[in-house]
Structure P
Amino acid sequence: MNIVVALLIGAVAGWLGSIIYKGSGLGILGNLVVGILGGIVGYWLLGQIGVSLGTGWVGAILTGAIGAIIILFLFNLIFKKRK
């Protein structure tokens, strides 16, 4: 059951990150992957600077969204669309 909750939180965090950071869309599966990886990056990064957004679903989604925004920024920086 924990894996399902992690996937749901990752999906919401990835979707929220893609809404906040406007860039190239990655689709549902891409948002899920970015959200899960964003959770890992967000927890690591916020832990390094001593910030906690709380426990529970809301804290996990916000932390994942922050990490997802960072990942999306780096992704769009590396893989820019050429005109």
Structure Q
Amino acid sequence: MLAYKKYITVNEPGQIVLNGLPFQTGQRVEVVLIAEDEDRNARIAELKTLFKRTQDLPASRSLSEQEIAEEVAEYRSGR
């Protein structure tokens, strides 16, 4: 399977023109259109703030690396 990504800007509603594609005449292709997420940077900043707040909680500071490793091992063993 050959995947090809191309970014374009829609200039006319209801129409997209693709030029210079690397496919052969008669080759069947699948077209998937995904609109760019304009709020992505805002959501990333929000998530980073949430991570920082979570890390600053008193309960997260009281665990040692050893305690975390033991809890992970216990969870993975199914106990």
Structure R
Amino acid sequence: MARDEAIIGCIGKLTVATRGKGGPGEVVVKVRGGSEALIAWSPTPLPKGTTVLVIESRGHRAVDVSEWDDPLDTFPADSAE
């Protein structure tokens, strides 16, 4: 199966922890108007519930992910104050 370009850059949440080189986990990503569960690989272990960024598609519904902290989470809700 070919690489899935549409999934790269999407944000998701791990539903199964990754184990780094020890094995993959699972991530749910919002894409194409719905949610998709994908096999998730990461260079280091990441716990279940971690927010991640999809950085590469391996094809066959597998992706490489990196932990993601949204920089806008700390942005003030009301900048008029």
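The numbers here are math on the coordinates, done by the rules we state, and not lab data. Since the model is a prediction, treat every value here as computed from it, not as a measurement. Cβ atoms are built from the backbone, for glycine too; each structure is taken alone.
Key figures for this structure:
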item: Structure with the greatest value (metric mean count of other Cβ atoms within 10 Å over residues 7-14, set P, Q, R); result: P
item: Which of P, Q, R leads on Cα Rg over 2.2 N^0.38 Å, largest value; result: Q
item: Winner on mean count of other Cβ atoms within 10 Å over residues 31-38 once structures P, Q, R are ranked, highest first; result: P
item: For helix-only ellipticity at 222 nm (-39500 (n - 2.57) for each DSSP H run of 4 or more, over all residues; to 500) computed as 0, the structure of P, Q, R it came from; result: R
item: With FRET efficiency 1/(1 + (r/R0)^6) of positions 15 and 47 (r between Cβ atoms, R0 = 25 Å, to 0.05) derived as 0.60, matching label from P, Q, R; result: P
